[in-house]
Every structure is written in C-alpha cells, then in structure tokens.
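Take a look at the structures listed below.
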Structure P
Amino acid sequence: MDPELEPFLPLFPPADLTDPPTARKHLAELAAAIPVPDTTHMEIENRTVPADFDVPIRIYRPHAAQGAIIWLHGGGFVMGGLDTEHPWAALLANGSGATVISVDYRLAPENPFPAAHDDIYAVLNWTAERAAELGIDPARIAIGGHSSGAGLAAAVALRARDQQGPPICFQLLNQPGLDDRQQTWSQRNFTDTPFVTRDKVAQMWGHYLGSQPATPYAAPARATDLSGLPPAYIATAEFCPNRDEDIDYALRLLQAGVSVELHQWSGTFHGSQAILSAEVSQRQNAELAAALRRALAA
C-alpha cells in the first residue's frame, strides 16, 4: 500500500450493500468531506433530459470548451448522484477543458438493469441531438466514469456501436466494473481490501441484475466482439477486485484492433484517488483529465 494512503484506511471500511439507504448516506458523508475544486472558470447548469423516465443532469462547461464527456458516477449501481460526484466532475472539467455532463441515472435495487443503462443512452442521444445548442462538437463526444459508472460507460459504448447510435469518440474508464462472474484472480482473492471487497462486488451485481441473466449491456466483459469500439483509457488500482477483469478487457480491446492506454496504479485501492493529499492520487486525477484532453484534441 502506498504509505501516503495507509493513514486514511479507517475512512474506507469494507462496508457492504445489504442496506442501500444506509450505504448511500455513508457515501454522501464521504463525498461531503472532499474539497470542491474552483469552479469560477466554468458555467454549471442543472437540466433534465426528457425520456421514459426524465433524467437529471448537471453540465460543467469550461470557457472555450468544444468537446464533451458523458460522465457517470460510481457507487456499485446502488449509491451516488449529482452531488456526490460534484467534486470529481468539476475536477475533470477543470483539468481537461471539456464540457462534463454528469448523469443522475436511476439506482438499483429499486431500478435494476436496464434502468441506468437506458437513462445514460437517452442522455447520449440528447447530447448528440443538441450539440450545437450546447456548444459541443458532435464528433467529440466521449463517455466515461468511475467504478460502476465506468462499467455503464463501456456498456453504452457497446450499444451505440451495435445500434448505430451517436458516435462516441473515446471511453474514459476508471476502475470499471465489467464482469459479474467474479472469476479472475483479483476477484477471487481480494476479500478484505479497503472499501471494495469480493463480497461487496457480489452484492453490487446482485442488486443491479436482480433476477435477470447478465448480458453484455449489463456486464461488458461478456461481449464476444469488441471490434469497432471507441479508443479507451483504462485505469486500474492494484488492490481492487476489478483489477484483473479491467486488464483483460484492455487486452481484448487491443486484440480487436481498438487503441487502448492502460494504466495500473501500484499501491492504490479502489476509490483511493479521493485522498487528494496523496501524491499518487494527484497523479491519478491529473492523468484522467489529461487523457480526456488528449483524446478530444485528437
């Protein structure tokens, strides 16, 4: 473990998701303790995307931004929202210069798959249709997120490819949850890692899938064909159950002809980039923003 992260481990207990309302409360408390970046150089606007179930979004628009990213919060499909993601969305907009569209998708278990997936796809379509109004280049729309949000981003990229939906130019996937089967070495062995454990991942997928079988649009690692997907930046944490499925997905994308940048952050755990005082966290967050900036410039 990175020595700068170790003193903060008590703040990241491996709590479970047995009681979703309590878990949501704990995540909100954790997020409230994170310093909010300077937002004086951007416009922030709350809007609602009309869909079968209207989807709240929060738009972070830096001055002179052209490209954009549909950004999806983490929280195991069960927790999180616009307010818990506010520090990270603002940080990403500041660092990348891109417009960040943060999505308040529906949460499980009250709304299992495909509710969140459909919400995000609706936001993607809405963004592409209103690109001129939003000041966005329609050829420079990316998608990404943290953890379960990153898994949702990968799944929506698959759907956009399959259904000839709006073109996505880039995937920014930070520690994504991609595979419900939990068969990798890291999923089988990381039973007591900080914040996220094997059992917590199993609960997460149970809430999200409900009684339905997993499909590639729920668990992207199940997709057999990864060709034709957008270029990707994939970041993994060393002590994270998702680590090995993320590395495997990156390799499979490469073998399918998709350009991938893979960064494995040694000494880190799932979500440890929230410890902003640690040098490794500062590098993680800066690199996420830099990867997005490079992709949208290209």
Structure Q
Amino acid sequence: MSILCRFAPSPNGRLHVGHAFSAMVNHDAARASGGRFLLRIEDVDTARSRPEFEAGIKEDLGWLGILPAEPPRRQSEHFPFYAQALERLEAEGLAYPAFESRADIARAVIAHEVTAPWPRDPDGAPVYPFARESLTEAERSRRRAAGEPFVLRLDMARAVERAGLLAWKEAQDTPLGPVEAQAADPAAWGDVVLSRKDTPASYHLAVVLDDAEQGITHVIRGLDLFFATAIHRLLQHLLGLPEPVYHHHRLILGADGRKLSKSAGAPSLAALRADGAMPSDIRRLVGLPTWSEA
C-alpha cells in the first residue's frame, strides 16, 4: 500500500536533529511504500513566522536529500478555508466566543486550588476553568459585537455528546506496522481554543483540515502529540473529515533527557553542517540506517 504523508514544521527557527528525525521517518515510510512525501509550512502564527526560516527548512531538507518535489502548502494562504470550518462549528452550537484573558484564567485556577487541585490536560496545563453557561448567548453576542477581544472555544461537552465514543487508528512499531484502535479521550482537554485574533486557526483545527485537504493517509509525528490526537479525531468526526492512520514515533532527547527544542537552544542542522557533518552522520545520530544500509 502506497501512502501519502507530510512533514509540517513551523518557520520560526532553524531545524534541529529532532526535526530531521521526523522528516526522515516520514520520507522513508513514503519511499518504502512507493508513496509520496509532502512538505507543509505551518505558519498560521504569522507573528513568529519568517521567510528566511522557511528558506532554511528547504535548504536543510535538500541537504538531507529528502526535499519533496511538490511545492509546500502554506497555512497562511488558507485562512478563509479555516474560517469556514469555524463558522460551521459555531452554527451547530459547538463553538463559542470566550472573553477571559490568560490572567483571568490563571486567577480562577488559583482560586479553585484553594480547596482542591484543579484538573490538568494531558500536556499539564490547567483545563479551562469557566463554563459556557457563565454568560448568556445574548451577552456573548453583545460583547463580540462591541469589539471585545475573544477566542473561539470548542464546547467539549456538546461535542463529545454528539460524537460518542471515539478511537483512532495507530500504526504499531513503525509507520507501516499493524494498525490497532486507540481509545480517544478528548474530554481530558476541556474547552480547547480553536482560534484567536492573532492566530485565525489553532494548531488542532488547522492540522485536521490541512491533512484532509491534502489527502494525507498517514500522519507520522512525535510521541509528544499522542494524546492531542483525541482532539483531532473529535474534530474529524464533527467536520465529516476522513480519518488517517497515525504513527507517533519516539522523540530525540537532549543530554538533559528532555525533547530537543528551538527555544532550549538545540543545535541546528545548519550549525552541524557547518561543523562538517554529513547527512549520513545525522541518520546514524538518530538511529536510522543510511540508504545504503537499508
């Protein structure tokens, strides 16, 4: 079976070894199946995205020998597409405007925790501590019309009630391995944000819409996104989108045992290349065979 998969970095810094591993796992799976490997530029956060970083992504993939022939899809070119999905969710009563600031949320969590710990989502962040019913729909509409800043949130209780029990298809061991059903628990995330004024679509919304639009058959990404797949499966169900196969690969960790990240100063591929590293060195560093060894 040939597959269609993608590597989807954000152009807010240079790629590091962890990115290279994910890109190569995707590319190798497509190559082994006789399928295709795509590049997506996830620049929905326009404030942090830079053209020079997108150019750097292409330079690094080209150096690794895995640059897709097809031009990349850029999220910043598809904001109206995301807006249509948001309008649909609102029209069906599944999304609503919320006006609390991050400071308001933090204060509410602190107040709750005077008596008991407040629930955390699978990433460790506090679950949204307000109820949709805390404001009437008329009051939300009035404040929105008055131009008050807001985010759109998914009404998780209503969404889960509509969807019922959900699961996703997880490929075991390798991206092309046997597939098993993995139970999804989107309720653990609470009323997640679907859009903000400065980001017209959240990662969760944009990724499921992009995967469907591009016909992605296999979503191959890091283990840090394993539990977020529950949200994605829920949104796919609500929006009538096709369900891809997922595979969550191991993470490349630094000397401190933490996932490599741009913010923590992980060495870039460009820096390693400047120090004399070769693509085969990167493959061996992350535990992948070179193509001559495969």
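Computed from the coordinates by the stated procedures, all read-outs in this text should not be read as laboratory data. Because the structure is predicted, anything quoted here is derived from the model rather than measured. Cβ atoms are built from the backbone, for glycine too; each structure is taken alone.
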Note: mean count of other Cβ atoms within 10 Å over residues 250-257 at 11.1, derived from one of structures P, Q, originates from structure Q
Of the structures labelled P, Q, one was used to calculate Rg and Dmax of the Cα atoms in Å, giving 20.4, 65. Name it. Q
Answer label among P, Q for the case where relative contact order in percent (Cα under 8 Å, 6 or more apart), calculated from the coordinates, equals 19: P
Thinking of P, Q, which structure, once log10 I(q)/I(0) by the Debye sum over Cα atoms at q = 0.09 Å⁻¹, for residues 66-177 alone is computed, gives back -0.20? P
For semi-axes √(5λ) of the Cα gyration tensor in Å, for residues 2-89 alone, the calculated result is 24, 18, 10, so let me know which of P, Q that is. Q
